[in-house]
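Just below sit the structures, each encoded as structure tokens.
What follows is calculated from the coordinates using simple rules that are stated; it is not laboratory data. Just so it is clear, the structure is predicted and the values come from calculations on it, not from any experiment.
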Structure I
Amino acid sequence: MSVRILALVGSLRAGSTNRQLAEAAVKHAPEGAEVVLFDGLADVPFYNEDIDVEGSLPAGAVALREAAASADAFLLFSPEYNGTIPAVLKNAIDWLSRPYGAGALTAKPVAVVGTAYGQFGGVWAQDDARKAAGIAGAKVIDAKLAIPGSLERFAETHPSDDAEVAAQLAEVIGLIHGEATAAAA
């Protein structure tokens, strides 16, 4: 079964190492898995029930929900901002958690990975993203990848060209593929 995995990056910065990590996931997705990078998180307004009204939804939220509806699973890339999840990623989870009980994340496999400058690779933010996605109804899978020292590690090498990172990403994507395939059966 071919599995479509929507990648959401919690950094809007042009030179983001998490964005580069997502690009590596797109490039190194194993056979049977397609990783699609969503580029519109900057266009999604902060979640507000007053604007979450059928027929008048903000265009950015519509695009996110449409991309998510066509996904079999999700791969979230989280940097760590002040020891926790970046607002842009949390906001995406909030939009995808609605309508309550039937949001685009409901029962779909989600893995959270990332890289950060610190010595732990952003594990606190990744744990918070897993918690938020799980509460939003996702099936959070036990696939972890936290790469420390991002500024040094990827200063001269794009994550796509780092053999260890490529192998680790392929392993995580393989786990997502397995969960999505089992869920569809």
Structure II
Amino acid sequence: MRTLVLILAGGESSRMGQDKAALLRPDGRTQLQHTVDLASMTAPDLVLVSTNIPRNIKGTHELPDRHKDCGPLAGIESALSLAINGDCLLVLPCDMPLLTGDLLEPLLNHCPAVYEDHWLPCSLTVTEDLRNYVLNALTGSGNQRSVKALLNSVRAHRITTRDELQLQSANNPEQWQQLTKILPQ
């Protein structure tokens, strides 16, 4: 089984008012580079970045969405085109500034898995059923176009954590400022 990591960095960041992937952290790295560094901790076979903007991040393969304006499922669908059945696909958003590597291992150990009350990050076992579900959701044949519905359909293992703060997304400038104040300088 291979491990592929997909970093979701293709959103419009409309609530943030600027590209979330390009936000600078207190240590000078971009939020995307931080997420790539986290992905590397899992010793993946391939790190994919779902983006429609050239990012040129060393050690990654950029993957544009094949279904435009369809959210995270579009990134997952594009990643599935490079996966083989049996692979574990670890899906990471690039908008969680407090996410650490210690939260990724349980997702890989229990693939498919997700943290209780959160839909990202998550892990998915690549199967034909997964491919069909995602494609059907994107093409409008009745499935919901959400990561939540996808994880429910694959019966993802629910993991509990005591550190909910690490799983907080920064979707607007206020959230970004609050969360990055916690980070070491």
Name the one structure among I, II that helix-only ellipticity at 222 nm (-39500 (n - 2.57) for each DSSP H run of 4 or more, over all residues; to 500) of -12000 was derived from.
I
Supply the structure label, taken from I, II, corresponding to log10 I(q)/I(0) by the Debye sum over Cα atoms at q = 0.13, 0.15, 0.16, 0.20 Å⁻¹, for residues 35-138 alone with the calculated value -0.44, -0.59, -0.67, -1.02.
I
Comparing percent of Cα pairs over 14 Å apart, for residues 75-122 alone across I, II, which is largest?
I
If Cα extents along the principal axes in Å is calculated for I, II, the one returning 47, 39, 24 is structure I
